[in-house]
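Please go over the structures that come below.
Computed from the coordinates by the stated procedures, all read-outs in this text should not be read as laboratory data. These figures come from a predicted structure and were not determined experimentally. Cβ atoms are built from the backbone, for glycine too; each structure is taken alone.
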Structure P
Amino acid sequence: MPRITLKDAWVLARENFGQGMVFYVPTLKGYRTTEYQNSSRPLFVPVSVTGTRCQLNCLHCRKTLLKDMYQVSSPDELYQLGAYLRKLGCQGILLSGGSTSNGEVPLIPFLSAAGALKRDLEIKIAVHTGLVSKDLARALAEAEVDAAMIDIIGSDETIREVYHLRASVDDFERSLDYLHQYGVKTSPHVVIGLHFGKIVGEEKALEIISSYPVASLVLVVLNPLSSTPMALVKPPHPLRLRSIFLKARMMFPRTPLVLGCARPGGKHKKVTDFIALEAGFNGIAYPTDGIASYGRKRGLKVRFEECCCSLIFETVAGGR
């Protein structure tokens with residue numbers, strides 16, 4: 001691939017998507033800047049089907065991300081929780097949980113209830129899958145989930161050392177293939193710097209994803225968490241991220257591209273967000289303060305949405 005510039009990526013995005021730019025601030029957590037404050041109501045919430053349990057205990061998370069989720073232990077509990085939240089204005093649920101030892105999130109028993117929430121109460125259902133079996137892909141399709149979110153890892157070494165998972169890159173590609181076979185709208189995620197802050201399999205992950213007509217693509221950046229073994233890991237420098245951002249934009253010229261929630265804060269976030277905007281991303285989750293104003297000065301039509309960024313394909317024209 002020839003050398004790509006920010007200008008090339010910007011022009012490509014404008015040709016294929018126009019001037020739109022979406023900033024996502026779902027009520028998974030509070031957000032307040034000089035430019036926007038999200039609602040205090042639970043408009044879009046995360047729900048764990050395993051509580052705080054995870055058999056993998058990955059080095060970058062150590063179950064930390066499960067602690068702030070609503071927790072259910074049965075399909076009935078999920079439906080009752082959804083009905084309760086709907087009365088409070090809830091519009092969507094991110095159904096997630098810890099993984100089993102084989103890398104799957106045990107979602108199948110809960111998907112009939114998730115489908116019922118979608119049909120009965122018009123609640124959007126996004127699902128974080130882990131590895132996907134044929135049975136899970138079929139169940140996701142039958143439930144008519146709005147989006148399946150799956151992390152794609154392009155390094156066997158990272159899968160073993162960070163995820164503690166006896167699987168391979170081929171297993172992640174097979175998961176995408178099953179989702180494609182059953183027509184599930186899919187939003188792959190790539191965690192840049194997952195291998196202890198190093199860039200290892202990210203480009204391979206993008207190559208795998210490029211073989212499938214995904215609904216959206218979300219890039220996130222390793223955010224070292226204080227309660228994990230990666231607490232002192234240095235995340236990739238924003239200028240190192242730029243080359244991956246540009247490759248993603250050029251490899252997926254008509255696929256909505258988003259900078260997702262997970263990434264380091266502070267100055268790192270500010271620089272990263274501005275690079276993503278200049279690189280022609282269609283959306284940014286929890287944007288740094290000031291970037292909306294900057295986007296408008298660049299001629300973009302900016303708006304804020306309080307839903308999961310993986311659903312960008314519903315409002316941004318595109319698709320491969």
Structure Q
Amino acid sequence: MKANARDIRSALERPSPDIRLYLLHGPDGSATAELAGILARAMGPEAERVDLDGAVLRSDPARLSDEAASLSLFGGARHIRVAAAGEECLEAFTALLAAEHAGNPVVALAPTVKSTAKIVKLAIDSRRAMAFAAYEPSAADLERLAAGMARDHGLRPGGSVAARLAVSCGGDRAVLAREVEKLALFLDAAPDRPHDLDDAALDAIGADLGEAEMSQVVDAVVTGHTAMLGAELAKLGEAGTSPIPWLRLLARKLMTLAEMKAEIDAGATQDTVFKRHRIFFREEQSMAQALRRWNPAMLSTALTRVRHAERAVMASGNAGSVLADHALTELTRGVERRG
């Protein structure tokens with residue numbers, strides 16, 4: 001069945017044995033990651049989590065049904081997470097929904113599939129599945145989200161603070177949440193002891209990552225300029241900024257390139273595609289160069305690596321931005337070698 005934001009959140013907070021598959025798709029990877037985290041928390045801190053991916057399920061479609069029906073090693077709660085799911089998971093998802101028994105819920109993150117994908121249609125048509133499409137919030141939505149998060153932490157944002165927070169997170173809810181938590185700690189704010197949040201506090205410890213800086217990193221990767229990428233990553237590293245916003249910006253750029261490449265391969269002219277995607281005239285030359293350098297297989301691989309890097313950075317006990325820097329450098333070198 002198709003779910004809205006309220007329905008999917010409620011369902012994940014109180015998972016029902018009637019729902020076997022929660023399919024979270026759409027370009028807003030931070031939103032789907034947050035929703036997957038809700039299920040993990042609902043299952044309890046002692047629950048066993050089994051991680052699978054599209055490649056595993058493509059080679060062994062029955063694996064998912066087996067895992068969903070298996071008992072935990074220690075007899076407790078158990079759930080399955082499928083990351084980077086795509087159309088290659090169709091057979092596995094079909095088997096899961098048709099299986100006689102499946103006691104462990106499955107949450108699948110499918111950031112690259114569209115609403116017309118077969119796995120999405122399968123989930124919508126089944127009473128044993130829920131499908132939710134996560135799209136990136138508008139600037140106004142992000143500002144309201146920032147203000148709401150701040151109030152939940154006992155902060156009273158004034159002036160343009162909520163708008164600045166929204167811009168600093170690069171559209172990523174996880175980054176926004178961390179910034180708000182950091183500010184609340186800095187000001188010793190809590191719901192029972194509220195504190196005003198002004199520009200001075202944001203200037204003192206808030207994120208300082210502008211669209212221009214992020215765009216330069218993304219452009220270096222897409223055009224294959226390793227030296228330029230190194231310089232830009234060094235600047236961001238010195239500023240202590242999170243890699244999540246520019247990883248997400250790069251993911252959006254790669255998805256746009258993939259769509260444009262598909263349209264051109266289908267017979268559309270480059271000028272028509274540029275107009276349809278509203279490419280600024282000053283960017284036309286670099287976009288044309290990128291379309292020549294990148295092929296569909298490269299774009300798919302790059303997007304998977306970027307998503308993996310994002311999830312790795314967000315995980316606890318990791319090497320932080322080093323993971324993202326390494327992934328981006330390897331991608332850029334590959335593009336550069338193509339000439």
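Quick notes on this structure:
- Origin of the value 1.00, where FRET efficiency 1/(1 + (r/R0)^6) of positions 19 and 99 (r between Cβ atoms, R0 = 41 Å, to 0.05) was derived from one of P, Q: Q
- Origin of the value 0.25, where FRET efficiency 1/(1 + (r/R0)^6) of positions 195 and 291 (r between Cβ atoms, R0 = 41 Å, to 0.05) was derived from one of P, Q: Q
- Between structures P, Q, the greatest calculated value of FRET efficiency 1/(1 + (r/R0)^6) of positions 3 and 235 (r between Cβ atoms, R0 = 41 Å, to 0.05) is seen in P.
- At a computed 45 (percent of Cα pairs over 29 Å apart), which of P, Q: Q
- Structure (P, Q) behind the derived value -18500 of helix-only ellipticity at 222 nm (-39500 (n - 2.57) for each DSSP H run of 4 or more, over all residues; to 500): Q
- At a computed 16 (relative contact order in percent (Cα under 8 Å, 6 or more apart)), which of P, Q: Q
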